[in-house]
Every structure is written in C-alpha cells, then in structure tokens.
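Take a look at these structures.
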Structure 1
Amino acid sequence: MPRQPVVVVLHDGDLPGEQAMAPVVERAREVRYATAEELPEAIGGAQVLFAYDFFSSAIPDAWPSADALEWIHVASTGVDALLSPEVRGSDVVLTNSRGVFDGAIAEYVLGVVLAFAKDLPRSWELQQARRWVHRESERVAGSRALVVGTGQIGRAVARLLRAAGMEVAGSGRRARTDDPDFGTVTAQADLHHALAGADWVVCIAPLTDDTRGMFDAAAFRAMPDHARFVNVGRGESVVTDDLVTAVREGAIAGAALDVHATEPLPADHPLWDLPGVLVTPHNSGDFIGWRDELVRLFADNFVRWVDEEPLRHVVDTTLGYVPTDGS
C-alpha cells in the first residue's frame, strides 16, 4: 500500500507554488508549512522534510524533535548547511536539487568570461560618460580554463566553454586523462600545478573539509598574473582576504564572485569597489521559473518515495554531494 506521510515544508515566508506542490498535497496525509522558528514543533511525527528555504540552518537545531523523519529533500545543490554530525550519523536519506541550475550557471560563467575578455564593464562606464575610447579586446577561443569541481554543474560549464573554443581541463578528487567533458583532470592534491597553466579558473566545487579555504594566497600566487578567477561554488572555498590582496597586488587580473563567505556581502566590504572584480548576489543559477522547477523536482521525488521507487539525487553524506562517474 502506498505511503501517506506527513510532510513539512521549511520556508522563509515565500511559499512554494500551489500548482507545483499539487502532487504532494494530493498524496500526503498532511502538509505542514513552517518557518525556522516553527520547525522544532512542526517536524515532530513527520516522515518527510522539504527544505524549500535552502539557506536555513534550522534543521540541525530542530533535529532532536525529528522523531519520525525518514527523508530530507533540499531545494539546492549544496547541502553543507544540513550536514551536522547528527544528520550524517542518522539513517535519514538526503536528496538535493541537482540538475536544476546546471545550464544557467554555465551560461553565467561564459557570460562573465566574455564580459572580462571584451571589457564590457569599462564600455558601460565610458558610455555613461559619453566617451568614445577605442580599445582592443581579448579572444576567448584558444584560452585555457580550469574548472575546479567535476560534478554535473562543472561538466555543463566545461561543455559550454569548449563550445566557445576554449581549452578546458578539470580538477577533481582523482586524476584521469580520458574524461569525456574535461579531457585531463588533475587531482586536487596537484591543484597549484594545474592553476599555473590556466587563463580562467572556475570554482564550482562543493564545500567539504577538503575544499574549505582551498583558494588561499598560495593558490592565487600559483595562477598567472593575467588569470581571472570565477567562483560559482561556495564562498567558504576562498580565503577572501587573500583574494582581495591578490587582486590589489596584481597577482591575478580579476575575479567574478557569485558566492561569498558572508551573505549578503557587507556594504563596507572592499570587494564592492575593487577594480577588476564583479560581484553578483548568489543568483548565477536563478533563471526565470527556477523556484517552480525546484518544487516540481521535489514533487517528482515525493511520488517516487510514496510508491517506494528509487529516489533521484541521493547525497552521500560522507562526501557531502551526489557522487557521479568520474567526480
């Protein structure tokens, strides 16, 4: 007989769309909507938790009240905010929203690469000043990109950069030379050696103990001084003060940063007006309609769970991400 679970939807005041949630409402015994403050009370007796508020850190705090929980689905790709020791040590299945953001993030990366190469920020400034200043621009075709993080989003990035004529390599957990999207993948232990040959460095690695602070002063010194750094992974993968110093001192030519160790980025932070730096508010994957796509993915997985079919995008809580072939 199909399951009829109690479902809790963790939200921040912005509720998921009714149409996208319809398959869940129809087949659940009860759907409870809860903010972070309401979660400890709401989660008692619930079998399923949908973390629609994927920025929330409320789940570890509410964990003692999760007396019946079997499955958590998070409306994001990254799950680091959820991975408390209690969650890692439990039998609760964790799934993420892998696949929703791949194409949009890849387009963002290509977009900032082209913006830097064609000097579009400077063109906009000159246009506002009504100044006609002829300049030459860079070619991206033939330039070399290193994508740090060889999961599904990293592969989408690699394919799009290759389509623009760029030479792309990867950096991941293990080295290989026959990867279908990256060709050559360097092991993370040899990251600095790989950085030395890159014109563009794209970080899309998940946040783990191994990747936290991986881009520090030594990493930026390893890059050519004309290289640009693009971070669409996790802000905590970067030692921000070291990045600021690297740009100021000319160790690298610039950076495009969609994620930051502190979000929102404080108004007095030096990154805001640092020459050669583009700051965006963690929206590289947020295309029109993305929220409904997230809910539809959860609803699809919910129907699978109710019918006792295999779930999509199950996270290995030891690794901190969904394993893929070659990742």
Structure 2
Amino acid sequence: MATHRPIVAILGAPGVPDPVNLDEIAELAEVRHCTADTLVSALDGAEILMLWDFFSGALKDNWGHPTQALRWVHVCAAGVDTLLFDDLRASSIVVTNAHGVFDRPIAEFVLASILARDKQLHVSKALQREKLWRHRETTRTEGTSALVIGTGGIGRSIARLLGAVGITVTGAGRVARADDPDFGVVLETARLADVAGDFDNVIAIAPLTTQTERMIDADVLAAMRTDAHLINVGRGQLVDEAALIDALRTGAIGAASLDVFTDEPLDPDSPLWAMDNVAVSPHMSGDAVGWRDVLAAGFLDNLQRYLRRDSTPAVEVLGNVVDKQRGYVVSAG
C-alpha cells in the first residue's frame, strides 16, 4: 500500500530539462532527482521510479537491495525494450509507459515518408542543390498498398491515416485475423517472407521483443518488390541492418526511410548515410513540438491515480500498464 507521500525517484536524461510540471509532482510526493550514477541512493525507500531518461538501463544495473521498496516504474516512452529484464518481469512491480502519446505524430511521419518518396521530394532537393531543372513523373500514392507490421496503437493510427489518402493497408501481428476495424486483414508476422512481396510499402512499428528481433531479415527483404519502400519507425533491431544494406545496394528493394537503427547515433561510417535511396532521420518520428510536456502530464495523471487507489492494487488503477511478458500495453483489438 502506498504511503501518503511516496518517494519518487526521477531518473533524468543528460542535457534534458526536468519535467515542466515538476512542482505539481512535488506537491504529491517527495521527489529525488538522480542520474544513472546516483540512482542507487535515490532508490533507497523509493516507491516509484520515473524514467525520464527512457533509454536508460540503470535499473537493471542497480537491481537488488536498493529496489526493495519499489512498487511502480513509469517509462516516458512507448517502447520498454531497454527497461525490461528477467528479474523485473518476475517481480510484482507494475510498469507503465507513454502509450498513445506518439500515435498520431509517428503516423504523420510515415505518411510524409511515403509521400516524399512517391513525389520524389528527396530527388528534387538534390537537383535543386545542383541547379538542375529536370522534369519527372511521380507516383500516385492513392491506390498503392502498405503492410503495417505491428497492430498496436501506433500501427492503428498509421493504418487510419494511410487509409484516408487512399492507400490500401494490411496489418501484420502475432495472430492472423480478418475483419479488423483498422486493418481489415491482419496477417501473421511468422509469414512475413511469404507476404512481403505483395506491398508497395512495408512499415515496421512492432515492439522489440525476442520474437520480433530481426524479423525483417534477408529472406523477407528478398521477398519484397524491387521497387518497394521499407519504413522503420519502431526499433532498429527489428531489421537485419547488414541484410538491409545489401538489399539496398543490389536493388533488391527500392528505398528505405529509417528513423531508427541498430546502434544510435548511427555510425558516421555506415554506408546508409551516402545511399541515394535511403532517408535517414535521428529517431525523431514521434517527437512533435511539446511532446515532453505531454509525457510529463501523463506521469502526473498516473501519479494522481496511484495516490487515489486506497487498497486497490496499482495494476488495476494505473493507465497504460505494460504486460511485462509481452513487452507492451495490451489493448482492445
């Protein structure tokens, strides 16, 4: 049961300002600021850990006696793959995330990536630098197709937005099904190599788990159309990066728009930087202006829920509770 004024350890991100609503959080709880180096002392007696530095693996590094009082961990991100580890999964600690915050911004980014490729905007910019006037014909986006790998909230937002401009969207998830409200048909991700060749655009937004790591491998890439466009806005590790580089070099696929990579920042020596058929962005697809303020508000809302719970288990009252075995929030649909 929570104390009247719980201790909240806030693991900060280097160079990132504190949450904008820190004063409101401090009215409800004792706040301890920390970094990865000082987390062990901040956890002493702390009931709640807020991962403002959402890529940190410091909790695993400090697991044990310092975490005995810990009841709830909130990750200010949609993906929790950098947080979860076996001991945390086996514990009674509730994990929540920022499910929903990035849905629409990432969907807009995906649509922009498709339009940029179809309308040759990257080519036009390159020609502009050379002051070359070269008329071309572009691809009509309406009537093209997309496979969205990942049927959670972000994948559904992508499906709805792409469908609104006339793209035929199919989903890919753990379980095949028909009559899905957003995708119509959902194919089984285990069959990606059998179905990837049916689509103009292949979009990766699945959560990173042991089942999804490198799910887009050499076989899937070889099955794609030679003019197909791969868009990865999930995690870099969803794709076999070496196989992707080879597929792009040899023309096995047409193009890639990559917002995430196996190692970040992307190595300056990576051949992806110099490929004309690749668009590189620095893991920013969901980061629309004001996104950190929305993340902070989400934690405050959950903290208020936590303090109102009385004797009810936190897992039953907190929003965006992560299924620690699956690695994501399980929602309807």
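The numbers here are math on the coordinates, done by the rules we state, and not lab data. As the structure is a prediction and not an experimental result, all values here were calculated from the model. Cβ atoms are built from the backbone, for glycine too; each structure is taken alone.
Comparing distance in nm of label points 7 Å out along Cα→Cβ at positions 74 and 282 across structures 1, 2, the highest value is found for 2.
For which of 1, 2 does FRET efficiency 1/(1 + (r/R0)^6) of positions 90 and 290 (r between Cβ atoms, R0 = 35 Å, to 0.05), calculated from the coordinates, equal 0.75?
This value belongs to structure 1.
Largest in distance in nm of label points 7 Å out along Cα→Cβ at positions 66 and 82 among the labelled structures 1, 2 is structure 2.
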